[in-house]
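No value in this document is a laboratory result; all are computed from the given coordinates. Computed from a prediction, not measured in an experiment: that's the story for all the values here. Cβ atoms are built from the backbone, for glycine too; each structure is taken alone.
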Structure I
Amino acid sequence: MNQDKIGKFIAKERKAKGFTQRQLAERLNISDKTISKWECGKGLPEVMFMLPLCEILEISVNELLSGERVSEEDYQKKAEENMMNLVREKEESRKKIILSVIVVAMGLMAAFPLVIAAQMLEMPVAARVTLLVIAMIVLFTGIGVACVLDRDAGAFECPGCRSRFVPEMGAYLMGPHTITKRKLKCPNCGKVSYCRHVLSK
């Protein structure tokens, strides 16, 4: 999905209807910051808002996901392209999650022998410290790369308002988490809760 194109299309259609961002947000019962985020190409409308948004702007979901008005002749083709893009996005997110697990596992497998060697083998203190430092660098680099991949894979869904968002890296790293959920503040409703990791934005 071309988020920039979709965002510009939403802005264009909103202005054509004579709505401000605040007026459109009030009709959808969301914040005007969410509308701004969509229009700046920083996220797509969540599934629960797509139909109401399309009704207000008098466009189809197909046109929304295409980021342009679609003629009757092109409608079927655009619908198929949009469906394939959604499937591709989920598949890419799934690959990122799998890759993040692999990166952590490789980091652990690389760091563990270095720690064992530093503990078990006879060597000068400086060499022992060097091995431990290298082990920590390898481990934390692996964890860092895995965090970037995991954060960028899909989005997090607020259990309160059901909006989906990609958190700032600082909030992602500091949020307590389970395997599938992370404690985050929703940018839409402001609620802090355990948000479920989903594969599509």
Structure II
Amino acid sequence: MILQEILAAFLQVVMFAFIPFLAYLFTRRRGQFLQYIGVYRPQPGWIGQALGGAVLFFLLTTGLLWVLGLQDLLKDPATVSGQLREIEGAGLTAGLVLLKAWIATALSEEILFRGFLTTRLSEQVGLVWGNTIQAIIFGLIHGALMQAVADPLTVGLVVVLTAGVAWYFGWMNQKWNQGSMIPSWVAHGVGNTLAFGWAAFFL
């Protein structure tokens, strides 16, 4: 099982990196592909920004869902956190929490949405509009994924919350770290770890 999950996680990263890689090839960009998607050293102070983003992520998603009495969404087998709750064994669950938090979701999404989409859109229409567009797309996709397990009002809430987090992540990378996606990856990974771990072990 664990081997299948590892392969699935890395396959997802490859799939999410495929569109940026095609764009990289067709535009004949100079420099390495990793630099093209924002994999380089961020500016000093980025760790505090990333941890702040992780707390924002956790509070605006998991925390607010709890306050609103919507925590059952985190238990639904159709969600990542719900799937983690069904795994037998604390050690295996913890390992899969980290794998899904940092690789399957955070890394793949940050490559596509912040490392690639935010940067390319900002080059075309400016940071404010480019970042806002990627945040809206990010929110709408997450809302669409929740349609099968949530009512329309909750889906709308998910769209707004995830778009807000995505906007902060994009701004943090572009405005404060010269386009490096490392801060948002760390923020996303830590936030996912808190959310998935809480759902898997404490709900």
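Looking across I, II, the calculation of Cα Rg over 2.2 N^0.38 Å, for residues 131-170 alone that yields 1.65 traces back to I. Thinking of I, II, which structure, once mean count of other Cβ atoms within 10 Å over residues 19-26 is computed, gives back 13.6? Only one of I, II returns 13.6 for mean count of other Cβ atoms within 10 Å over residues 19-26, namely II. Here distance in nm of label points 7 Å out along Cα→Cβ at positions 35 and 187 was derived from just one of the structures I, II, and that gives 2.5; the source is II.
A value of 0.05 for FRET efficiency 1/(1 + (r/R0)^6) of positions 83 and 123 (r between Cβ atoms, R0 = 35 Å, to 0.05), calculated from one of I, II, originates in structure I. For the set I, II, ranking by FRET efficiency 1/(1 + (r/R0)^6) of positions 27 and 99 (r between Cβ atoms, R0 = 35 Å, to 0.05) places II highest.
Here mean count of other Cβ atoms within 10 Å over residues 75-82 was derived from just one of the structures I, II, and that gives 16.6; the source is II. For which of the structures I, II does the calculation of Cα extents along the principal axes in Å return 76, 37, 23? Answer by label: I. If FRET efficiency 1/(1 + (r/R0)^6) of positions 11 and 67 (r between Cβ atoms, R0 = 30 Å, to 0.05) is calculated from each of I, II, which structure is the one that comes out at 1.00? Label of the source structure: I.
Of structures I, II, the largest value of relative contact order in percent (Cα under 8 Å, 6 or more apart) belongs to II.
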